[in-house]
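Each structure below is given as structure tokens.
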Structure P
Amino acid sequence: MPGTIGTFVGVFIYLPMQLLEPLYYLFFVALLFVLGIWLCGKTASELGVHDHSAIVWDEIVGYLLTMTAAPSGWEWILLGFILFRLFDICKPWPIRRLDKGLKSGFGIMIDDVLAAGYGLLVMHSIAYLLIT
């Protein structure tokens, strides 16, 4: 449940961000990713648990990445939410392997970035089929 709530927080961060030019949007997401490597690693170290459920920065960044250049509208915001959570929970190859193998701030962040990549690909494929 914390991951879903973290993703929900990502929706509210996305709302003003969707107005940014794509290059600025990606720059901001990249900054959040780099900051997340440090924050998640430090938090996991202090909690003594790798990828503790209280760490949701990775879900926020993952959702924002999923929404890169998304079509506008609430249906796309909801679809991005569902797709990101689906891939984050199911962890298709190679996500599960990396999630289990990398025990660092980078490891915490990278599985959500890959889940976001799957979500981004599926969402843009759907958009292409529906809009063209």
Structure Q
Amino acid sequence: MQMPARVFFDTNVLVYAFAASSPKGTAAEVALAAGGVTSVQVFNEFANVCRRKLDLAWDEIASRVDVLKTLLGPPLPLTMQIHDAARALAQAHMLSLYDALIVAAAQEAKADVVLSEDLQDGRKFGKLVVRNPFKET
């Protein structure tokens, strides 16, 4: 019997989860309902997008973060170990530091899959594989 994949969520998936009546929103909601993990960095990026791009009030952002914490549990902290691993990944794989931080955090969380629209679908980092949950939408 194959074990279900442990999924790590990138920021864009969380943002789309609150986009009502959109194909990407539906795909993100389905993915979140299945569970997974994310990191403090992702929550920081999520809050920034909600504030700067969506012009949400801080209390609305807090409500959305609370929903995400309920669905995903506590986020993985950003540590120096993750930072160091991310710098090595950025150098070895020609990634931006922020994309490398996502990969390093997903690896630290022992995820099998990272769901991201920003990283190349199908790309592998050791046992970790990137999947774009919106590829079919």
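Looking across P, Q, the calculation of Cα extents along the principal axes in Å, for residues 20-91 alone that yields 40, 28, 17 traces back to P. Looking across P, Q, the calculation of P(r) over Cα pairs in 10 Å bins from 0, in percent, for residues 12-51 alone that yields 31, 54, 16 traces back to Q.
Quick one: helix-only ellipticity at 222 nm (-39500 (n - 2.57) for each DSSP H run of 4 or more, over all residues; to 500) came out at -26000 when computed from one of P, Q, so which one is it? This figure was derived from P. When distance in nm of label points 7 Å out along Cα→Cβ at positions 100 and 124 is computed for each of P, Q, which one produces 3.0? Traced to structure P.
Every number here is computed from the coordinates shown, using simple stated rules; none is lab data. Model, not experiment: these values are computed from the prediction. Cβ atoms are built from the backbone, for glycine too; each structure is taken alone.
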